[in-house]
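Please treat every number below as a calculation from the coordinates, not as lab data. Model, not experiment: these values are computed from the prediction. Cβ atoms are built from the backbone, for glycine too; each structure is taken alone.
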Structure P
Amino acid sequence: MDVSQKQTKLASLPRSLRKRKKMSEETNMSQRTCRLEIKAPTQIVHVLGTELKVIVERCAPPLAKFFSVKCSPNVHYKVTPQVRGRNAVPYPLTRSSVLIVTMDEVSETANDSKLSVRFFGDKSDSLGDALLHLTAVEISLDVDADRDGVVEKNNPNKGSWKWGPNGHGAVLLVNCDSETAYNKILDSEIDEISKISDLKDMSKMILRTNGPAELPDGYKLTMHISQTTSENIRVFRPRTNTKLDNTWKHQLLKLFLKDYMMVVGRHMLTQEVPYLGGKTELEFFVEGLRFPDKDFNGLITINLSLIEPSSKGFPESPVFTDQVVFHISPWIMTPNTLKPVEVYVCSTSDNHTFLKSIRKLVDKCGYKLKICHEYMNRGDRWMQDELEFGYIDSPHHQFPVVLDSPRDGDLQDFPYETILGPDFGYVTRHALHEEVTSLDSFGNLEVSPPVTVNGKNYPLGRIIIGVAFPTTTRGRNMTQVVQDFLWAQKVQEPIALFSDWLVVGHVDEFMTFVPAPDRKKFRLLLASPDAGYKVFRSLDKEGYGDAEMFPDLPEAITVSEILDDKKLLAGNRYVQNCIDWNRDVLKKELGLEEEDIIDLPILFKVKEEKTGPRAVAYYPDMVNMIVLEDQLGIPKPFGPKVDGKCALETEVRSLLEPLDLKCTFIDDFAPYHKLLGEVHCGSNVRREPSPFKWWNVEL
C-alpha cells in the first residue's frame, strides 16, 4: 500500500479511531498496569499518550468464563490476545486476557468517563461488573530539547542527551556570575532568587497540563531528583495561589509575581507542584551549580510524577513519570584567532613605559583596556598567570567566565573582587592536598584554534598544558584538580606538553598561535634556538661579529662572543631538543604540517638547579606576545643592529608580515624580562565566544 492509499484509508475512519491509529503507529506508548474490583469502582487518572493495561482474569469471579466491555465514547480499548475466527462478544476469559485502554481527549470534570467489564458463566448469566472511573489529563514536563531557544511541547527526545549537529537534549548554565552589587557572592551560593535578572542565567522548563479544574481526591503532582543531582542543580518556580481564577492567573505569573520558591535542590529532593487545572503552563527555572568535573559528567535528570493515593495507612505511589535531561555547559577557552574584546594589564611602580606601549597598541586596535592598579595587584604584575578567560553558552544566553588559578599570588583577589559581576562568571579549583607549583599559573594554559586531526574535528580547538616529562619522578606538574577540571569539559580535549625543562615552566614561553589568511587559518609559532643561531652566524659571516646584543645596556655582548660561548651553545642544543619533542606532539595532536609552523629566533640560557638543568630566555622571548587580531605586541629583543635596525626584529618581521600581521615591538626588558616573564605573561585578553555551539561537537 503506498502513502496515498494509507492516507485515504486513514481518512475514512472515524475521528477517534484515526487519532488512535496514528498514535499507535507513531509512538511507543508507556504502559501502566491497573486492577479492577467487582465490589467497588476503581478510580484512575489517565495521562493521554499512555496505555492502561487491565489483566481481566485477576478480578473475575470464580466461575466466570466470558466477559464483555462497555465504555464512554472517549474511552477506547482492545482485547488481547485476539481469538482467531471469533469476533462475537462476550469474549472468552483466559489467564492471558488483557484489556488495553486509551483515551484521546481530556476530561471536563473528574471521573467523567467510565469503563465497565461484565463477567459471565456458561449460560450467559451475569456474575458481576467491575467498574473503572477515568479522568483524562495531559501532563508534559518540557525543555528546549532541540536547542533552538524555544521550549517545545513534549519533544520525544527530551529525556536523553546526544552530542552533535543532529543531537538533542537541553542545555544548562552554571549560575556562576553575581547579580549583587555589594557583599559580592556567586549567585549559585545564594539559596534564593534576589533579582529577576538572575532568571536569564537559568534554563526555562515548563509544566504543561490540560484537564479538569481539579484532580480527583488524593492525586497530586511532584517533582523529584536524585541525591547526586541535588548537589548540581536547583529548580525554582513562582509562588502561586492555586485558588486564583485561571483567566487572570497566567497574567499574574508573567507580569506581577517577583517571588520565587525553590522546588528541588540541595537538601530538597522532592516537592509537590501545583496542578492549576484547565489548559495551563507553569514555568520553572533550572539553575546549574557545578561545572563538569572528574566526579560529574555534566548530565542532569529531573522527574515529574503523577502520584496516586493508596488505601488508608499505606504510602502513595507514582503512576506516571515524565523525565527531562540537561547537560551543563562546559567552560570554554578562546584561542588567539577570535576577536578581542578587552585587554587586561597591571600597573606597577616600574612599568610605566610598558603600560604606555600597551595602551597605544590597544587604542590603535580599538579595544577596551582594563588596568589593575597597585592597590589591587600589590606588585603582582603577572596578569596571565593569575587567570584565564573563557565562557559558557546555551541557546538562550551566554556570558564570559574567568577561571582563577590556584597560584594565589598577590593578584588573587582581582578575579573575584573586580571581574566577577552581572553576566561575568567566576570559577576556580582549590588544590587542597597538592603542592601548587609554577606550572599551575595560567601562562601554562593555552588553547589552539579549531583543527581537524585524522578526520576528527575540534571546532573549538584543543586545550594545551605543560607538565613534567613522562619518565621523570622529580618534575613539577599542574595540580591534578585543575587537570581533572580541564579534561572534564570534553569539548576541547587537552594536550599535555613537556614544559618542566623551563625555570618558570609555562608553555607560553616557547609557543603561541597567530591568525593567518591561508592553510588552517593560523600558524603555530615556536621558539627556536636553531633559528636564533642561524641569525647570529649570518651576522658574523656578513662582518657584523662586533655588533652588540643588548646595545646601550649593561648586558651588552657581541655576536662573536655569543657564538664563542660553548656552554650557551650546549644549553640551547638541549632546549632545542625539548622544543622539538613538543613540536612532534603538536604536529600529531593538532594535525599540523611543517608549513603550519614558524620558528622564531630565540636563544635560552640554562641554569643548574637542584632538580636538574632548567632554561630561561636569554633575551626577551619574542614568542611570548600579545595577539590582537592582525596586531602583534612582541617583546623587543634588543638584538644587534644592522643599518640601524635590530636584526632579530627584521627577521621576525620577514616571517610574520607576509601573513598580513603587523609587528609592534614593546620594551618589557626591565619590568618583565628580568623577572623571567614577557608581554604575554603581563597581559591578558578577553575574546568573543566562538560562533560554533559546543553541543554540536561530535564526541
Structure Q
Amino acid sequence: MPDDFGQVEDLALSNALSERYLAYALSTIMSRSLPDVRDGLKPVHRRLIYGMHQLKLDPRSGFKKCARVVGDVMGKFHPHGDSSIYEALVRLAQDFSSRFPLIEGQGNFGNIDGDNAAAMRYTESRLTEIAEYLLRGIDEDAVDFRATYDGEEQEPVVLPGAFPNLLANGASGIAVGMATSIPPHNAGEVCAAALHLIANPEATTAELLAHMKGPDFPTGGELVEDEATILAAYETGRGSLRTRAVWAKEPAKNGTWNIVVTEIPYQVQKSRLVEQIALLLGDKKLPLLADVRDESAEQIRLVLEPKNRSVDADMLMASLFRATQLESRFSLNMNVLADGRNPKVMGLKAILRAWADHRHEVLVRRSNHRLAAIAKRLEILDGYIKVFLNLDEVIRIIRFEDKPKEQLIATFELSEVQAEAILNMRLRALRKLEEMEIRNEHKKLAAEQKGLQGLLKDEGKRWAKIAEEIAEVQAKFGAGPLGARRTKISAAAPMVEIVAEALVEREPITIILSEKGWIRAQKGHLADGAELKFKEGDKLFAMLPCQSTDKVALLGTNGRVYTIKASDVPRGRGDGQAIRLIIELANEDGVLMLFVPDPEQKYLVASSAGRGFILPGAELASERRAGKTILVVKPGEEWVLCVPANGDHVAVIGQNRKLLVFPLEQLPEMPRGTGVQLQKYKDGGLSDAKVFTLAEGLSWSIGERVRNEGKLTEWLGARAAAGRLPPNGFPKSNKFGG
C-alpha cells in the first residue's frame, strides 16, 4: 500500500479543474477526433482495420458478421461503446460517405437519405483492396507498435499507409478547442501531385493544384469557386468551398419543362433536402417552384416543376441555391496530428510532404526488416551447403551422440542457428536438399540483399522506389469507375440577382391611378374607353398598360421619382389603395406622370420655371420608399415635364405662347440637378417642350390630325432666348400633344 494512501491534499478548485480538463482535451484531440497526417486515420478507424486484418478479413476471404468485428475491436483495442465502433465501421463502408471505401459491406449499410444501417448482428464486412494497401508492410516492422489499453495486446501507432488516405477520403471531427474538416479528393490526382512533389521538392501549391484540381466528393456535385479561392484555401489549410447540385433542364409534355437534379452536395441527406424544399414551398417562399418529386432509385433523381413555362430556369435554380441545401459550403480546415502528437493546420504541400516522408520511413524499416530475414536465411542455407555432402554423418551424429548440437558445431564449423536448423529439419525435407536448389536460393537471396543494401545507401534510389509504389497506387485506384473524377470543378458561379420580375408570373395588367391618388391594377390591357368606377368626386388620372413584372416610375411634382413594382399594386375592381401608403408622397405634392421607363432611353426633364436637362433613363429608379431626387425645384416651382429625348433639336413653348427651337446639344446630361434655363420668360413659365429631328420638321396634334412644320428658321435660336409666336394653327392649349 502506498505511503500516502488515505491522505487528503487541499487543492484550489480552478487548478484541479484545469488539470483534469486539460487531460480530457488532450485525450480528445489525440485519441479521438483528429486524424494522423501519415495514414489519415483516427484511432477507432485504425483499430478497426487492424482488428479485421488480424481476423484475416482480406478481400479474398469470406465476410464475417460485423458484431464479431466490433466485439473483437472493443475487447482488444478500443475500450469504448460498441455503437461508436459500429458507426465508424459503417461510415468506412458507405460509398456515399467515403470516396474510397476501406471496408466492403454486405447487408443494409444505410443510404443517402439518412436511413441508418441495420443492426450489427445482421450485417457482414471485410476489408477492401485499398485497406490492404494501407496495411502493406504491417508485419514487416514498417511501423511502431504500442501496448493496448489492458497491456495484453499490441496495436500499431500508425499504419504504413501506401494509399494517400487522408486526402483521398478526407476527415471530419470536433475536438476540444479545435476541429478538422478535410474534403475527399481523387486518389489518382493526389498521387500525381505527390509524384510531382517528389520530383520537384520546391514545387509551389499552385503547381501541385495543376495535378490535384480540388475536392472530389463521392456524391459528385459541382464546385463553384475561382482558382484564387481554391489556391488560398490549400495554401493555408483553411477556406470555404461552395458546392452545388448538378441539374439539367428536361422537356415535358405540352411544351413545359422540369429541372432534374442528378447529384447533390456532399453530406447532404436527400430526404431532408426534399423535406426542406417542400416546407419552403408550403410557406410560399419559393414562388417560382410548383412542385418537387423524388424519383430516385439507385441513382439520384429529384424533379423540380416550375410554376409555369415562362419561368427562367437559371433564376429558379438561383432561388433554390439561395434558400436550400442544393448549394452548400464545405469548410476546409486541414487540422491534423503531425508526428502523431502535435495538432497542426497544414497546407497541401505540407500534407503531401508528410505522407511522402512517412512512406520513406516505412521503406527504410521494411528494407532493414527484409535484410535481417535474408541474413538469417542465408546463414541457414550456408549451414545446409556445409553438411549437404555429409548427410550420413549428420544422421549418425544425431542418432548416436549424446550432445548432437555441440558435435555438429564442432564437426562442420556451424553456428548455433545453423545447427538448430539442421536438428529441426524433418526427414521428409532431406529429399529436397539438392545442392542446385540450395545454391539457387542462396544466389537469389544474396542478390536481393545486395539490392536492398544499395537502396539503403542511396537516397535517390529510395525516392525512386517510393515514386514507383505511388505510381502503382495511381494506376490501380486512379482509373476505372472508382478512380474517375466525380465532382465537376467550374469557375466561380456568378451571383444571379433574383429580381422582382422573376418571382411573379409574367402577365399583362393595366395600372389605374385616380386624380385623388388611388391606385389599383386589373388583369389584361384595357382599352382607352373602358368603363372604370371611382369613388364619388374622383376620376381617372392615368391608365398604364404594362406587365406584372415591370417596375413603374411615378414622377412627383416635387422633383422626385418613386419606383413601384407592378406586382405590388393591389388587384381587383375595387377602389384600390391610396398611393401615399405605398410611397412617401406629401399631401401638397402631386403626381406628374406614371410610366415604365426604358433604361437605354434618355429623357428631357424640366421644371415649371423652364429649367431642365437631359436625364439617362437608368436614373429613373429608386429602391427607397421615399424616392430619389431627380429635379431640384425651388419653392413655388414644380416638375412639369419628362419626355423622350429622341432627336437633335428641342422645341419649347411657354405659357406666354412664345416658341423657341434650339439644338439639343446645348442641354447638359446629368443624373440630377436644377438644370439650365430652356427659355426666357417675363411672366409665367414653361408650358410644353419636345425633342425632335430638325430635318423631319416639328409636328403637333390638333384633335385626331397631325400637322408638321418644316420651315423653322425664324424660331431657331440659342437656349434661353425668348422665342416668337408659334406658326398659325398651333394648338391653343400650348401643348404639342394636342
_Ranking P, Q by distance in nm of label points 7 Å out along Cα→Cβ at positions 191 and 615, the structure that comes out highest_ = Q
*asked:* When FRET efficiency 1/(1 + (r/R0)^6) of positions 63 and 311 (r between Cβ atoms, R0 = 35 Å, to 0.05) is computed for each of P, Q, which one produces 0.10?
replied: Q
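Given 2.8 as the derived value for distance in nm of label points 7 Å out along Cα→Cβ at positions 359 and 375, which of the supplied structures P, Q does it correspond to? Write down the numbers at each step before the final one.
Numbers: P: 1.8; Q: 2.8.
The read-out was computed on structure Q.
Figure out for me which of the structures P, Q the number -10000 belongs to, where helix-only ellipticity at 222 nm (-39500 (n - 2.57) for each DSSP H run of 4 or more, over all residues; to 500) was derived from the coordinates.
Details: P: -5000; Q: -10000.
Checking each candidate, the match is Q.
Taking FRET efficiency 1/(1 + (r/R0)^6) of positions 103 and 295 (r between Cβ atoms, R0 = 25 Å, to 0.05) as the criterion, which structure among P, Q has the greatest value? Could the numbers behind the result be given before it?
Values: P: 0.05; Q: 0.25.
Between P, Q, the highest calculated value is found for Q.
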*Compute Rg/Rh (Cα atoms, Kirkwood Rh), for residues 271-438 alone for each of P, Q and report the one that scores greatest.*
Q
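If percent of Cα pairs over 15 Å apart, for residues 583-630 alone computes to 66, which of P, Q did it come from? Show your work: numbers first, answer last.
On the way: P: 66; Q: 56.
This value belongs to structure P.
Thinking of P, Q, which structure, once P(r) over Cα pairs in 10 Å bins from 0, in percent is computed, gives back 2, 10, 14, 14, 12, 10, 10, 9, 7, 5, 3, 2, 2, 1, 0, 0?
Values: P: 3, 13, 19, 18, 13, 10, 9, 7, 5, 3, 1, 0, 0; Q: 2, 10, 14, 14, 12, 10, 10, 9, 7, 5, 3, 2, 2, 1, 0, 0.
Among P, Q, the structure yielding 2, 10, 14, 14, 12, 10, 10, 9, 7, 5, 3, 2, 2, 1, 0, 0 for P(r) over Cα pairs in 10 Å bins from 0, in percent is Q.
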